[in-house]
Structure 1
Amino acid sequence: MTSTAVSPKPVLSLGDRIFSRSAVFAGSMILVTLAAVAVFLVVQSVPALVATNESASLLPDNFWAYVWPLVFGTVWAAILALIFALPLSIGIALFISHYAPRKIAAVLGYIVDLLAAVPSVVFGLWGIGVLAPAAQPIYVWLNEHLGWIPFFGGVVSGTGRTILTAALVLAVMVLPIMTAICREVFLQAPVLHEEAALALGATRWEMIRMAVLPFGRAGIISAAMLGLGRALGETMAVAMVLSATGLVSFRLLTSENPSTIAANIALSFPEAYGTNVNVLIATGLILFIVTFLVNALARWIVSRRAEFSGAN
């Protein structure tokens, strides 16, 4: 009989042990912080879930009647932002990775990354001072010529501070992260697949359509999910730009717009007291759950990309 020798376990030095345990501690603190936030939100939300308009002046009837328009506005604004930002981010990423000369691509990459460092309040000021006045005549034109479409119906806002303007601001804000992810995914496309498509007579766009986009499909979806999660939690820019009335409406050009959870908390919390504070915290719990689910879905999609096998 033959016996297999077990290799001795390597002995870590003092520095390696300190670094390893520090890394484990830092990683575990993320879970501890997330759990602490979740416990705080749940505990503070319990009084709001059973409250009525007699105990909380913010509530029209009960908590669910109050939070439903906010959830709708949050998801509606984020989806609109995603519709605008996703095609643009894919186009910018493709231009940087496969069309632009190397020097221009490097400069554009830096500019896209710097957009992520701009504070949200600056985007809000830009939305109020520049975008809303410039878009208002366009909204009038859309209403006059496409008013038969429910999205563009109703009385056009005279200030331009509509859900469509807020969505455009959100689209600009989520554009950097989505473009950065798509760019890195496109750059990792198998070179042999691209060269094979070109050798068979494909044009550059046909090569991108047959080799690059199928490879980056999961990355594009994950970038969209991460951008959606970013848009769901945006606060100040939406609070500054959006003229909210708390209604549930799909109209994009009127002054009667649904609010978002984050913007509503920012605007209502300074004057809240008693059970109203619990109501706002409970809406934050709903936003926490929605954002957590979106980011969990994005991480699941990203993890599936590791299963792709192709020539590099």
Structure 2
Amino acid sequence: MTDTVVEQIQKTASRVKENIERVIIGKGEVIDLAIVALLCEGHILFEDVPGLGKTVLSKSLAKSLGCSFRRIQCTPDLLPSDITGMYVFNQKSSEFEFRPGPVISQVVLADEINRATPRTQSALLEAMQEQQLTAEGETIQLPRPFIVLATQNPIELEGTFPLPEAQLDRFLMRLEIGYPTNEQSREILSRFKKNDPLEELAEVTSADELRKLQASCRDVHVADDVEDYVVRVIQATRDHEALQIGASPRAMLALYNASQALAAIRGRDYVTPDDVKYLASPVLVHRLIPKSESRLRGYEASHTMEEILESVVVPVEEE
């Protein structure tokens, strides 16, 4: 991998970040992680309390990419066919024609995904994992890149349907926005009091360029000792006494690929153990299932992840 390619990835990531920061203030770390997910063509679950900008951040990402974009407002009466599309009879041609649903797009925003029924949620599984869907027995390939940005509110549980483990595992990352500081709140007031900067947001890259950068990220070098570190972190989640289910091979590949993308946007053509540690929580925690007795003691998967990262020996470069 050449320095020129790394510079191109870093510059494109910086342009996307600067564009999004015209709307989202003071959340540079979250934006960086979201860009990492995009470079991995991975799906993102934004989870936080209402009003913190989950939907706005998702829209800002989509508008910055120059990709086709569709939004799905998830509700309990949403049907799978409302997402995938359906065949309808055309009286003029006397034939059935397929009317594509909103999932047939490059960037899909599934707003409040946990308000959709499990049957409708499952309609996204094949699309998220296989980049294809099946309608009336016919397989339809989705456009590339294909990225699902989903939001959910973890507080209001009435009228919601928690995502099953199989669907959570399809998301590369789960991200939280968090409250702004007082200074950031003042800047939000100043920036939004006259107009909405989201409406003026322009694309800063193209779908073709994004696909090339996604392929280039796979060429970022990962040394043998760093690969071994990734494997040991994953194995530690499976062996930890507080966890019922640890990280899967899919989770291991997700952590590996995300580390490559993070190294690239930081201007390096090689992965360090710090890249792996930085990404372990957003990539792995939502895939881990604590034992019932651990839940009763208030023990969360995020605490377990911190313990694992402290216990697994980090490889050190020899002088």
Structure 3
Amino acid sequence: MTRQLISVASRRRLLCTAALALLPGWTAAQTAARPIRLIVPYPPGGPLDVVARLLANAVKDSLGPVLVDNKPGAGGNLGADLAAKAPPDGQTIVMGAVATHAINPWLFSKLPYDPVRDFTPITRVAMVPNVLVMNAATAERLKIASLADLVAHAKRHPGQLNYGSGGNGSAGHLAGEMFKTQAGLFVVHIPYAGGNPAQLGLLSGQVDLNFDNLASAAANIQAGKLKALAVTTAARAAAMPDLPTIAEAGRSLGLAQFDVGTWFGLFGPAGLAPEVLARLHKAFSAALAAPEVKAGMARLMAEPAPTTPAQFGAFVKAELAKYGPVVKASGAKVD
């Protein structure tokens, strides 16, 4: 008799569960009970990875556990493609970046995903300013103390200055090409196998200038080893508010529209249900305002930059359009 009662109770629970699954609110409740997979398409330890882990910890009360899954490869394309092809249930999202969604589509002749059609934008997460820096000894020897001095010297001595980058098609390379095009300069590009070797090349005097990530350049700027001339973004960097932007300092030099920066943000696969998207957006937007997240991002010199999903989608399209001509002019290609 007891066994029969238990069996009846079990059947009732199953029927109740089946009925609940038909209710509009059930999807969100069920999703919260299972870990969300947050793909980071780069190796552990980088800015995207650190911020992803900060956010995963900050949203656990509202979304449940979020597991950060590093899937590096093909310049970020591998991880982005995994997210693009995941079921659109909100259980798999990706921390995309300027490379995966604005630069790589022009660099790679066979990209496995469409950066717009295959994703649902959730929110932009952060902007990380880049900075135009010179080897301090070189700047002193050439009497270059400002952006205007650099442009004037480069025009007087075409081809004599060079700049390093983390490789063909990297953010630093494309910033340099945009700078040269807008200012009408001939400066030689020296590609390195990564950002760290490029910075070492600058510090040793092998190259004259770089467009470096502010977080990685800051210590050497403060130590006087590098001369900072301007930040590359449209707005000044909170970490160095006295440093002008290239657009400000180069307004009369053809650089008034210059705006290049590293950004990253959250995407789900295409076709996320509106209620799932709203839930993810609400949780991550709140996390970006949390003091511990803002403090952690400040240590990386990353500035929180949340948006609505629609704003982020429009931003990605604008960035994609911006980098197309730059990549074409640079001649960079990855097959």
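From which structure (1, 2, 3) was distance in nm of label points 7 Å out along Cα→Cβ at positions 84 and 180 calculated, if the value obtained is 2.1? Mind showing how you got there, number by number?
Details: 1: 2.1; 2: 4.1; 3: 2.9.
Clearly, the read-out refers to 1.
Quick check: 97, 40, 32 is what I get for Cα extents along the principal axes in Å, calculated from one of 1, 2, 3. Which structure matches?
On the way: 1: 82, 54, 34; 2: 75, 46, 42; 3: 97, 40, 32.
Value 97, 40, 32 for Cα extents along the principal axes in Å corresponds to 3 out of 1, 2, 3.
For Kirkwood radius over Cα pairs in Å, for residues 52-115 alone, the calculated result is 12.9, so let me know which of 1, 2, 3 that is.
On the way: 1: 15.2; 2: 13.4; 3: 12.9.
Answer for the origin of the read-out: 3.
Could you tell me which structure in 1, 2, 3 was used to calculate mean count of other Cβ atoms within 10 Å over residues 132-139 as 12.6? Intermediate results must be reported in sequence, preceding the final value.
Working: 1: 16.2; 2: 12.6; 3: 21.8.
For mean count of other Cβ atoms within 10 Å over residues 132-139, the value 12.6 is produced by structure 2.
Values quoted throughout were computed directly from the atomic coordinates according to the rules given, and no laboratory measurement underlies them. Predicted model only: the values in this text are computed from it and were never measured. Cβ atoms are built from the backbone, for glycine too; each structure is taken alone.
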